[in-house]
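Read-outs: derived from the displayed coordinates by stated rules, not from any lab. As the structure is a prediction and not an experimental result, all values here were calculated from the model. Cβ atoms are built from the backbone, for glycine too; each structure is taken alone.
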Structure I
Amino acid sequence: MTSFYRDTWIEIKLDHVIENVANLTKHYYQGKRILAVVKANSYGHGAVMVAKALESIGVDFFGVATIDEALELRLNRIKSDILVFGLVRLTDLELASRNNLIISITSVSWLKEAVQKYVGPTVLAHLKVETGLHRLGIRLSDLKEVIGLLNENARFSLEGIYSHLASAPSDDETYYHFQMTSFLTFLKKANSLTQHPIPYVHITNSAASLKQLPKEINLIRLGLMINGVIPRKDLNLPFELKPSLSLYSTLVDVKLLPPGSKIGYNCEYETKSEEWIGTVAIGYADGILPTITRGKVFIEDDYHKIVGRVCMDYCFVKLSKAYSVGTKVEFIGPHIMVDEFAEDNQTHNYHATCMLSDRIPRLYYLNNQLINTTNARIIKYSKEE
């Protein structure tokens, strides 16, 4: 396990990750394969450790955004299938093939160039098709040409087709149904053009995965729900998702200040009376946005307001009494859920955990036992002479 030398840390309960996926599978996904999305360091939770925990219960497909994220998993002995959602450079195709990665084909122009220039070993691929998000994806008018190029070129093996929903299904599901209908149109046309039925078909986000899906959808993409964060507050599950992440820091200074004392940069907070002010060892370089000044922390037995401008490495808290230096401060945990932390930061829950910097050490627990610690700042860059 890696050491760390600061008074701020994240705790991840891997048993909660395992229990969340087991319950979701039991109630919603029986008979379907799960693709666990662990991009962006598993939304800040730690891609390698989350993937290892899920492999231990039979999850054998992971999704990432980049080749770099995929290689991180491979270098840490993740053997399962890995789909790279992002665009892959032609110069990296052989690397993808050697590491048994699945790439995404997102445009006809990219594929034309690839079949002309790539001469390496076979690359596994999924088609990303455009159904309404308008980010990356093959248009329906280009599908015949794309399938034709793949049929004629054995260097690319078509293993799946997918798209991306623009939003979670809500009270107005008009656009959700529009995208789903468009996707099934893509699938029907693609299967009529390919030399064999496309094995894997997927489009769901976490919220959509809870709906009654068309029978053609046989691969379920799961993201933030893996880690116990629900994508929409109005979703009612037959079990409780268990948040896996807690964020803590400590009081590194406590002082009693007289009325009129100005706190932090730009003097954005001024004491109204005699006040206890604590300095906490976490700042915007760790992912605490300056907008959290309307937010709160939990210390021992009470909530306390964040005051003043958040610094790069520190922030200030108005205390109700003279706490001891070294007292633990909760930003996310049993008393402050991720959704509350996100609201305090004036952002959404997906962003709230992704923005937690990798300079914060992660401590991983399984059944209340510390099993690993990661610290991205202590890396050996070269061999010792």
Structure II
Amino acid sequence: MITRADVDALSRLGSDQWPIVSLILRVDKERIDDDYTIRLKNLLREAADTLDDRFNPQQRKAVLEDLERIREFFRDEGDRFGRGVAVFAASQAGIWQVHELPRDVESQIAIGFEAHVAPLIKILEQLEPFVTCLIARDSARLFYGRLGKFEELQQIVDEEVPGQHDQGGWSQARYERHIDEHARAHFKRVADELFHIFEEQPYRWLILGGPDEVVAAFLEQLHPYVRERHAGTVRVLMEANINEVHEESCEIIRRWILDEKLRAIEMLRNEVLSGDRGVAGLEPTLMALQQGQILTLLVDDSYQAPGAVCLNCRSVQREGGTGQQCVFCGGPLQALDNVVPEIVTGAFRQGANLLFLTQPETQEPMRDLGRIGALLRFSLTSQSEG
């Protein structure tokens, strides 16, 4: 499965001479009425039919050869993919990469001198790993996964925590203290294991499950790095099946992501009104991108805007036709029907956090902010004073 590191490397993949074919293909074999081979055939034909004057005869010939190579690849090996696939091909430049993707991808193809990675950046939140821990005073179950994949790592049972039949002649208070000591030792053991997992396979979120008083006591034992990842608590029994645990955990994460986006929109609104660390609308966002200012990019997932990109310095501009000069470096411009993918990729390269607003609850409050905006790394006030 593709990783954030893979997407980061792909965002910097380019060739000065040879065009790169970027194919994103949804492969959903569970639907017998949705044949991915037909979708692939249509995409390859569309790409071949739309080769334009950006490419010279040698480049067009190379692209057609890469399209044929992709067709043959899926003919021979397509059946081994069960979700989605991304292929990047420029054989003359020695580029051939294949990555498996989550199922929720939109099929598309693009040809240019850089890899088209904006669709992959959008699915990164599906790739963020999380751990779910069902915790009791004498046992625990640990799970590791993502929104699309989930597995149980281990079960931990502490047989030394005494039960009611072990009380013997002890006083009730002394016996309860004895149980509490064993429970704390058990919590510490599980907490240490969660920290060990974090060191080996870092995760973004921790989901807990168990009685409220047990979860509260367990949280106190967690390492701060692990505790700060606590996103919520699921209401499932210790004996719940893995599918139920996964479904409930994903619901917690979806709510967490939605809340994060709503908080970011409100923060953006406040920063724009104060004229400090926020910009809204296409042109201010483009200027912030050019200055390397974007800390967090917020964009309505359905938003599109025409513009141009410089083929030399890769700056994105609101206006300019193919063949015109870049206002920053004087290089040639290429007109685009939609510059939003270029903005997304540029912000990603700069290490910005990207929030795609896909739900009505997040899209509606962004309308009066121009449907695109950014929280900034530095204050606009301090910049103007400097």
Structure III
Amino acid sequence: MKGQRTLLIFGALPPARSGTADYLEEQMQDFASRWNVVVVVGDEAKVRSRSDCMVLNYSSFKKRRGEFQDAARLIHLANNPFHAHAYLEAKNPGAVLLLHEFSMHHLLTETTLAYGDNQGYLNELVACGPEGELVSGLRAQGLWSGIEQFLFPAIESRLRIASGVIGHSKWILDRVDSVAPDTPTVHIPHHFSSSNNLDRHSCRKLLGMKDGELAVVSLGFVTPAKCIEQVVSALAAIRSEVPPFKFWIFGEMRHPTSVRQAIKKHDMTDVVIEKGYTPLSTFEAAIEASDLVVNLRYPTVGETSGTMTRAMGSGKPVVVFRYGSFAEPPPSAVIGVPLDTFSSLGLSDACKKAMVSSTFREAVGLKAKHWASAVTPSESVHRQSRFLSRCLLPSRGAG
């Protein structure tokens, strides 16, 4: 729009199967009212024309970079392939980074070692810190457990050259401050976008949930960090002590073997229902239909749980491990479980308390809704825009 400054947003948009794409989509209308927006997506994405912004893939943007020398840049960083181009762009100084999580090491692996680029992997880690060469060398020798990708985030070099960093959690910003103390930061919690007048009974009917049967749900892409096997074990232990229930898993499972082994081991094949990837409309229906949401993370890199925000904002009780960024909601707004990955006893007790008492679930849900719905998409964009205007210089660097 004439008279507005151009804002380049590097990230993902639907139909990318990522909560970060939904996050940006829900803010686009408000961004377009404040900025002349150009969204830059990855080369794997099909570019679709829009009325509220220009959309370019990254290759096209690089050819036209000279046209945007005076544009502000907002780069969404998330540890998934839809943000590989954003991770690359963040090597150019002067942008504001929005961190959906703190570690990009999994993404670095997928964009270097997965293509045989050992030198590129080494160079990135060395740029991040003095231990980078050691980490790369040990991995090359096969001395690797996987936990290293959580301990060495592969993001430090980008934080030090950014004009500013936006974090959804204080946990993330504490870590930013420890490695880039001179980089301005701001805490803007994940927004809550309310669903359109969903009816619980209709949603349950749509999903095939039976009357008189509790719906315990897990939401979002299934990774080992979601601890689904532990949830299955915990629910199996209390099965005879709680009302009838089903455990619904709404989310894509790329490596389902360990989860299915746990289901079989604990004789839960008649209780666990895998729904796989679902579109946002079905996802929101699942939240509305649920009685209890289980949202565990271990290990964590401060990842933003958009699913947790959606569930809490919808007034649903959510079970979490109380550590990392998941320790930030008020104790009364979540069903907190002390971190314990060796025993399911605490998790069983927490789930049982919620499943036997609708009064308890409703009380937690009310507190959750009050806390999670404090920031709307419009308010988030307002805060982001204010921060961008305060700390951004014209776009610099070349790629």
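Given that FRET efficiency 1/(1 + (r/R0)^6) of positions 6 and 150 (r between Cβ atoms, R0 = 41 Å, to 0.05), derived from a single structure, equals 0.65, which label among I, II, III identifies that structure? The value was obtained from structure III.
Among candidates I, II, III, the computation of distance in nm of label points 7 Å out along Cα→Cβ at positions 222 and 278 that gave 1.4 used structure III. Among candidates I, II, III, the computation of Cα Rg over 2.2 N^0.38 Å that gave 1.22 used structure II. When FRET efficiency 1/(1 + (r/R0)^6) of positions 38 and 358 (r between Cβ atoms, R0 = 30 Å, to 0.05) is computed for each of I, II, III, the one that comes out at 0.05 is III.
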